[in-house]
Structure P
Amino acid sequence: MKQVKYLCGLNYNFLELSPYLSAIQMKNHYEGHYLKYVSKTNKIIGQHELIKKLYRKIKELNIENRLMCHDIFFRCVIKHSNIFTLNKTDINMISQAYFHEIFFSGLTSHNNSISSLQLYKLKIFGSYEAFDKIYSDYINLSTKHFSSGWIWFVYFNNKIIVVDTQDAEHPNYDLKCVLMTIDLWEHAYYTEYAYDRDEYIKKVFMLINWKIVYDKISLLA
């Protein structure tokens, strides 16, 4: 089995996220942390015949969008980790690789983020007030969140909600309803913002690719 190729190339280069996230910060995060998760995840997959069989079956569906293919694959593995006899360490590693993929693939330049928000804001949120509420929930949960973890934008009951989780835990919703996640681990921001996670939280929101969020909602609606 060939190794799973994560992200199949980003739709931006690291410089495009500056000054909100510097190229050095992104390089440290992507190459120093994410790719280690990928390497270890590939090793775990290679040792489990049932997981390799699942991946082959999903590949046979001929899904052109690699990220969509990964979504199906990793949602199955994480949801049914007991069937695959994965221990807690293995499932944490696989989850971290998958969550980082969602995070990195959901970013774009600030200009693209602004233009996509202008285009899709009302289609996604329904009203400016609803958007303001989601942003407020995001800031409040992120700033109050203790230690490492993730902030999630989830589509549930035809609306977006914001939830947070610790460490490598996923939200208590069907993972197919996840629209975007923001990394709250220190390695996501420490090179750029040191201990000022609150500033990072505000700045990374300005890099969300809202077209991707809209496209995911369209598939769920």
Structure Q
Amino acid sequence: MGLCLFSAAASLPGCGKRLQCPASGLGGDVELNRLKNRLVPPDSLPELSAAAFLAAYPPDMHTPKEHDEYTASQRDSIEPREAEGRALTGYLVAAIRAFPELSNCLDPEDEDWHLNLYPSPPPAGADQDSLIAGSIITEITPKWQDMRQGVWDFDTLKALARSHAEVRISGWVMYDPEHPDHLGRLRATLWEIHPVTAVEVRDAAGAWVPVGSPMPLASAFRLR
């Protein structure tokens, strides 16, 4: 096994191949890769509803697709917000395994998990495509999957998404300039929570419970 490149490996059972992919990834937008691959949680996590997030962060900053082509003005507008942590509340409407990407060294086994957060309770019978089109993308990276191994389970997240559970998703604010063509189809904004550092679900009593806490899934979270 190769040398671990991240100090976070000390907290893991072993030093796996995921930790051997550097924070800069395998090329492309290296600045964006480093943001995606942050390994520590934010110092503070002000809570914000998904609806308020959509109102506060312009969905399209109209930048080039790579950070090294940003103007000074664009950097001044975006970079301070990418130093922020947020805890977003909303309704989980999809949990999707993403395709391999440069930030994860194109490893086919190292997929981000996309959690789509919708700003209001989805109406009964809502079309799934329309829910995704109106959602905020939040992403659990392979490194955070490793650090939460045995706590976060993709099947559990899928079950919560099928039930449109009310959730609170925390992590780093990040602007993804690569996908303006996805606006109105696969997302409502180019701003994301990426990487996700905490996932909680509202339980039947109205309290926030970390996903992975021992509880019977079928009855633990509050249904609309």
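When FRET efficiency 1/(1 + (r/R0)^6) of positions 44 and 132 (r between Cβ atoms, R0 = 30 Å, to 0.05) is computed for each of P, Q, the one that comes out at 0.50 is Q. Looking at FRET efficiency 1/(1 + (r/R0)^6) of positions 52 and 180 (r between Cβ atoms, R0 = 30 Å, to 0.05) over structures P, Q, structure Q comes out largest. With mean count of other Cβ atoms within 10 Å over residues 148-155 derived from the coordinates and found to be 21.8, which of P, Q does the value describe? Traced to structure P. Each of P, Q could give relative contact order in percent (Cα under 8 Å, 6 or more apart), but the derived value 22 comes from Q.
If you rank structures P, Q by distance in nm of label points 7 Å out along Cα→Cβ at positions 108 and 124, which sits at the top with the largest value?
Once distance in nm of label points 7 Å out along Cα→Cβ at positions 108 and 124 is tallied for P, Q, the winner is Q.
Structures P, Q were shown, and FRET efficiency 1/(1 + (r/R0)^6) of positions 28 and 92 (r between Cβ atoms, R0 = 35 Å, to 0.05) at 0.95 was computed from P. When Kirkwood radius over Cα pairs in Å, for residues 76-155 alone is computed across structures P, Q, the figure 14.5 traces back to Q.
Quick check: 3.1 is what I get for distance in nm of label points 7 Å out along Cα→Cβ at positions 20 and 172, calculated from one of P, Q. Which structure matches?
Structure of origin is P.
Given -16500 as the derived value for helix-only ellipticity at 222 nm (-39500 (n - 2.57) for each DSSP H run of 4 or more, over all residues; to 500), which of the supplied structures P, Q does it correspond to?
P
Computed from the coordinates by the stated procedures, all read-outs in this text should not be read as laboratory data. Predicted, not measured: the structure shown is a model, and the values here were computed from it. Cβ atoms are built from the backbone, for glycine too; each structure is taken alone.
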